[in-house]
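Pasting the structures here.
Each value in this text was obtained by applying a stated rule to the coordinates, not by laboratory testing. Computed from a predicted structure; not experimentally measured. Cβ atoms are built from the backbone, for glycine too; each structure is taken alone.
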Structure P
Amino acid sequence: MGAGRIVRAAVELLDRVAKLLPRSEAQHLETGRTGEESAYFYLRKLGYTIVARNWRTPSRRGEIDLIGWDGEALCFVEVKTRGARSMVPAEYAVDAQKREELRMMARAYMRRMKPGITTRFDVVSVYVDGGEIELRKDAFGWR
């Protein structure tokens, strides 16, 4: 059994144990956390090297769900999770205001990096009930 499978099995076991404990979190927050976890493993399976989860900075409100390398590109990943698929894809929830917030957070992160790095913004849509995950690479730009 590979290291990735062991980690995934351990996380799934902990999730099952957590479901037995009294719930102190709103259902939509639990759904979001489940989606982010699924997106994390999905991107790793695609070859991404994840370097940060739920990245925050004290100077800004908000967070970047996942930050990882896809080859030579540093990707800032927003995860949108829905219980089930509907007429409007989950990625549509990344509106102009959310995109601007993500750009500002990414700029704060990039201050720590060397100049000249290729970057992009990806959006992962997770539909928990159907077990579907969709990745939209380069979903929007810096402008």
Structure Q
Amino acid sequence: MEAKATQALLNELVETLKDGQKGYADAMTNVEDASLKETFKKYAVQRAGFVTEIEDQMFKLDLHPNTNEGTSTTSKVHRAWIDLKAALTSKDSKAVLNECERGEDYAVKAYQTALEAQDLPSTLKSLIEKQYQGVQEAHNNIRSLRDAAK
């Protein structure tokens, strides 16, 4: 895989993770349920850590993280988390969890796309695989919480 394609792929993941981090941070500060606050905090911290790990790999590979926003997929992800704001103002836990799950759907897809990429350096591929497990787990947990919410 050429460097530019790898760079674009990783920037996409970073943007997706940053949106998730911000979404969870917003959810954490606005939701009233204490256990949901903890869950959202855990995932906000997880996403921040994932961003750092990917950016570290990018610097090691001399691929520079993208600072300009606005790729087509990223704006969709951003919209997924924008709808969260409306759910938060309603203070409805199920609605908030619905929006979080939608954000997670995008994250899962972004990781699946990244893992389909050919010729990724092995350290990068294993990092993405490890993070994908965490994203899958978050997605499934959020979905279970949503299904259990009244």
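Which of P, Q yields -12000 for helix-only ellipticity at 222 nm (-39500 (n - 2.57) for each DSSP H run of 4 or more, over all residues; to 500), as computed? The structure behind it is P.
A value of 3.1 for distance in nm of label points 7 Å out along Cα→Cβ at positions 60 and 100, calculated from one of P, Q, originates in structure Q. Hey, relative contact order in percent (Cα under 8 Å, 6 or more apart) derived from one of P, Q reads 30; which structure? Source structure: Q.
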